Structure formats: structure tokens, C-alpha cells
Structure P
């Protein structure tokens, strides 16, 4: 079959979604992905802890949004399915919640359709850098009612959009397209973090630089941003407490390490 996703991926080139999957203990990855992930762990042993903390942030954010009344979720750059997916969390908190997963990796979409698709849940192939195409996709329009609030999730994905592709403008276009009462949740890689008690400033800076260099070998380079830059993604929105903070410190529930990691996160509401 000419359009089979297996004909459209290069398993010899490391892919961030599959590296992330490996770090979370998943099996949807290839030797090239595992090699980069192991190099990353050798450089930064906290990498696995950081991605696990990001999944925990996702869970807490979705639960908070569901408690706030969100019943429609769009997960942009959703990545490979793993434990605690958005629809599982949202539908456990609010049965009947509708969820769209969007990713530009055909392997991710194929796995998502096989494992996640069901009542009120779809997975589509789309590029988050094209808001009009994503929001206008027939399956998105069929499931999501844009006359009602939508929760838009951009978790651990915007750091793969370089400045010359205007990530702030992209997010603003999504923001402007969403109705009042909608929410935006973001987590984003950074080197702008407080000092860890177990690492010197020099070690932290060196780890960050080397991890970014590793991602130059993958299908998507990594662009870390400062807290101020991450806050800029929420321009025009009302940030929920505690604002943009390290993801471990965003409404911690006792199940998350409070050691500084490598991500900022926040959730905001559109008035």
C-alpha cells in the first residue's frame, strides 16, 4: 500500500517523539532513537525524570481543566500513546469529553488511531504550524464544537518550533480562533531554571548545551526558551495560578518531585 505510514518514515534518523517514548519506557522506538536517548541519559541522567514530570504535569493540567468545565480537548504534537493519555484523564474526570490528537508524524498517528480512537476520540495527521488547516480539518470540525470552549494543549512541543517559524504568531492564531472560555496549556523546555542542589551551575549549563547539540542529530532541533519567552505564549490570556513555573511546581499533588527540572509550564484562560 503506497500510502502506508511505514513508507513515510526513516527509522535510521532519530525522532523526538520516539526518543520521548523510549525515555518513558515505551516500545515504539528504533535503535537510532535509543542510541540518542542513551547518550542523553549519559549527559543528563535527570532526562528521564524530566519527561516523567511532564506527563504528570499533563495529568494535573487536564484534571484542572476538566474540573473547570472543559469538555473538548485538542492535543497538538501529541506524540506516541503511553499511559495516562489525554482522553483517559479527561473522560475519567468528565465522561463524554471529546479529544482530538494531532501530530505530523505518520507513525504517531497510525499508532494513535489503532490504540486511542474510540468514542469521542480521534487522531489526525496535521502540522501544528498550520493552525487554519488543523482547526479546519474535517474530523476536527466533526468532533469539536467551536461555539463552545476548547482546551488546547501544547505540551513539550513548542521547543521544536524555531524562532524563524514564528512560534509566538502560531500560538496567537490558535488563541484568536478559540471561543471565550477556552484554555491553553503549555510546557516548554528551558535552561533557565534555578540551581539544583545536586548539580553545579557549570554542570547544568554544560548538560543543557550538550542535550541541544544531540537534538541537532534528530528530525527536529531543540530550542529552549526563558521563562519570559514562555510567558509570552500566553499573551492576551489570563494565567491560572501559579502562573508560568517549573512544571514540578505547577499545583503539585505530592506525587511529583520538586527538584528543578528542565521545563516551564502554565495554563491560561481566554476571557
Structure Q
């Protein structure tokens, strides 16, 4: 009887243990699954970034040459690799240029990459395409892979280039002095994530409100660093762009440390690109 009683007690304790274990598992829920999108952003210079997702690369505002001391530019070896389309820049499928200022664009550099990379396509405004056509002597060789986007402010033009979803945004350039410039922003979708690049857009409610970027659910926005410094400007970014993450760009090499500190103080979650070829994964 004592043995039977002991066995009964052990059975009760065993069942109780199973129940409590099940309750703990239920309350904790399943182990969280960490997923990586496999997208890397590489800083080229100024506002230039390279997005890499597997065997697809998108290059934005990165094909430019030495211009003025205030602006970062690809050093000679890097520029040669980009123009020659050699590894790791041989998987670029899409070249985007926001506007024609020389700290964002050089027509010959764009032409050379397209000439050396038969899989790449250029998407940009009439001003950019006309610039390449004028200054790149072998334009006829690349013309079939050049896409013009008619510029109109406050408009969105959806495209699909080489299987990459792209939305072109008509955004006015900052400063009335440059109101003649066709500044295109871009939303690039890779591996289910949306990346926004606005060039040198004017940060005003009027410029952004009608584009409904909040509805786009932007994952990462590459923004000029001055978008983040004042409370009123950050409010515009939050209200009319609403990115989950921000990377600050367009930092002068001479002021890199100061600007990085200012961005960190004003917007602690933002990252600032200052070192050529530094990378960030998303």
C-alpha cells in the first residue's frame, strides 16, 4: 500500500510538472524568429549610396567626380571601379540620379558605367538624360537602356525595372535659386523593404504632403542631414515621410565629426554616413 501510495504521489507530481511546463510555454509564446532582409547599404560619397540585395544592386547619386572641397566624392580608385563596372560593382541593375548638380552626377561617369555594364539601366529626368547624351560620346551604345521620367512636382511615377519596383517622386529642389532644377526622389523596393532617397529636396509641407509618403510605409530614408537638426524639420519628416529608420547624408568631409554629433544629439536613432565605403545592413 505504501508503494502504491508513493507511485500515486509521483504520478501526480509528474502530471503537475507537465501542466505547469505547458502553462509556462503557452504564456511565453513561441521563440521569436529573427529575419534578415539581406540588404546592405554602402556609402559612396556625399549622397551616393549603393543598395545590394543578393545579385541585385541599385546605385543612387554615386557616379560623380571631384567638384568642390565642401563635397565628398569617390576617390580615384573607387571611381575607376565604378566607371569600369568591375566587382563588386558588376551587379548593378539600376542607376538613379536625383538631379544634375555635380556633387550628385557626372554625365561621363554615368555613361562609362552603362557602357561597361550591359545589364544596368539609367532612370532619371530629362535634364540628366540630356546631359549624358550631350557629354558622353558613345551615347548611342547605351541609349536603349536609358529611361526618361517626365518631371512634374508633387507627382509619383511607378516603374518596374529589371524586376525592381521603383517609384519616382517629383520633389522641388531646395532654394528658389534652384527652382529650375528637376529633382527626382526615389522609392526603391528590395526584398520587401522600401528605401527612400530625396536628393536635395526642399523640406516643406507643400513639397511632401501631396505625395502621401506615410502610406508608403518607408523602411529606410536617406535624407540630407539638415532635415534632422531642428524640431520643426524633424516634425515634417515624422509627419509627411514617417520612415522607420533614417540615414543622414550630404555631410561635408571637413565637418563630419561635428555634423555626426549634431545628428546624434537631435535624432539619436539616426545613422550618419561619413566614411566612404562604410556599410549598414537592413
Structure R
């Protein structure tokens, strides 16, 4: 069973989806990034599965062992005071029992939310069949219920991200899958790759459920998305890749010019040291 503090965090995170400001999640990939974002004042944190995988030396796409992914999630959850939702891709296995095991590991790691996608990883059949995906969602819900944690389940369809099928039929297919996810027990519905304002407005209205949009360069602003009814905005692996981009620029400047101007934006050593010193002091 979960501890009372985890139960309270789960309830608080679920409540954020129902009322109050839109939830902003600049995804994190290790303890240092989590502490930086928490210190900036965000009331909840989300991990990025791609960012965690990259930092651990794996490509994205469920190549990282689930135990390695969960160990990072646990370290982050223990280091911060705010609720943490964990991105665990498609659950590291196609069977309902695989999804259930991953959900159990997420709860044991101290997280209170879980991203769960329907991508199969197969080029010939890119999305998990809907009936199986619904079984997997129900298995996750059952694990959370037994654990006594209101695990906030953010279920994702990759219909738009992977550009599945005829574009004219994409909306109907995405809606069909997302409605199924909602009925199976999802708390929030995630549609990465969806960027058009009118389509976002339409899907929010049709789903009548909190919707998560993935933002990035060229996306609508937070205010615009909130005005469309979006309840949750995440950045995925963007922050981690932006950090790597800065490191690449710094390395090139150091090598080619022999200068270090990009270090000017670095927080002082003492500040980061203090952030790590206080990590986990809940």
C-alpha cells in the first residue's frame, strides 16, 4: 500500500486536472533537472521517457530496461516535494500483465501519475489494437486501486504523431481511440502531434475530459491553448534536447574559439550544490 503522503500527492495532482490554472509540465530527466524545475515554482513534475533514456545511454522507443527507467523515476520522486508523473512509454510489453507490472513499479517508485501510449513499435502495425489497449488500461487501473493510489493516468494516442492512415479519417480514428481510453479509466487524454487550433478546440469539446497537448517550437502559446480548453501542456524531451543543444554550442565555442561565453548563464556552483543538499528533505 502507498504511504499517506503519496496518496495526498495523487489526489492533489488529480485535482489540478479538474480546476485551476492549466497544468504546465516542462519534463525532467534526472534529479538535477527536477530540482531546477521544482525550484522555479512548478506545482508538479513530469518525466520524459526519451530524455531519461538518452541520459542513460539508450535510444527512445522502449529500448531502456524498465528497471533502469523506474530507478530514475524513483530518484526524482524522492528528491522533490511536488507530485511526479512518470512517462513509461507503452508499458514495456504488450500484454495487460506487462502494463500492470509497470504501473506497480511506478507506484512503488513514488510517482502519482503515469503516461501510457498506444504505439506498438511495429512499422507494419504502428498502433496497438484498441481492444487490447483498453484491457491494458483497465489492468493499470486495477493495480492503482489495489495500491490505494489515485494514479493519474494520462493515456496517449499516436494517431497524429505517427500520421497514421488517411488524413481525412485521422480525427475520427483518434477520437474513437481516446473515447475508449476515457471509458476504460483514463483521467487525461494526450494527443501529441496535434497542433491546429480548431482541431484542438474540437477534440476538447468532443472528449469532455482533460486534454494534454505536447508543445514545442512553433506551437500555440500557453494562453492560446488554455483558451481552447486544454488542461495540460507538456514539453516532452524538448527541455533535455535543448540542454544538449546548449552543450553542443558550448563545446564548439570552446574548441573553435577558445572562449567560454555560454558558461555565463550557468547557475553558481553553490546554488546547485544547495539544491542537491536539500533534495528529498520532505
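Laboratory data are not the source of any read-out in this text; all were calculated from the coordinates shown. Quantities reported herein were computed from a predicted structural model and do not represent experimental measurements. Cβ atoms are built from the backbone, for glycine too; each structure is taken alone.
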Margin query: Once distance in nm of label points 7 Å out along Cα→Cβ at positions 83 and 243 is calculated for all of P, Q, R, which comes out largest?
Written below: P
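With distance in nm of label points 7 Å out along Cα→Cβ at positions 115 and 163 derived from the coordinates and found to be 3.6, which of P, Q, R does the value describe? Don't skip to the answer; put the middle values down first.
Numbers: P: 3.6; Q: 2.9; R: 2.1.
Going through each structure in turn, the value belongs to P.
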Check: Out of P, Q, R, which structure matches 20.7 when Kirkwood radius over Cα pairs in Å is calculated?
Finding: Q
Item checked: Comparison of P, Q, R by Cα Rg over 2.2 N^0.38 Å, for residues 123-234 alone - largest value held by -> P
Next item on the list: Work out which structure the value -9000 belongs to, where helix-only ellipticity at 222 nm (-39500 (n - 2.57) for each DSSP H run of 4 or more, over all residues; to 500) was derived from one of P, Q, R.
Entry: Q
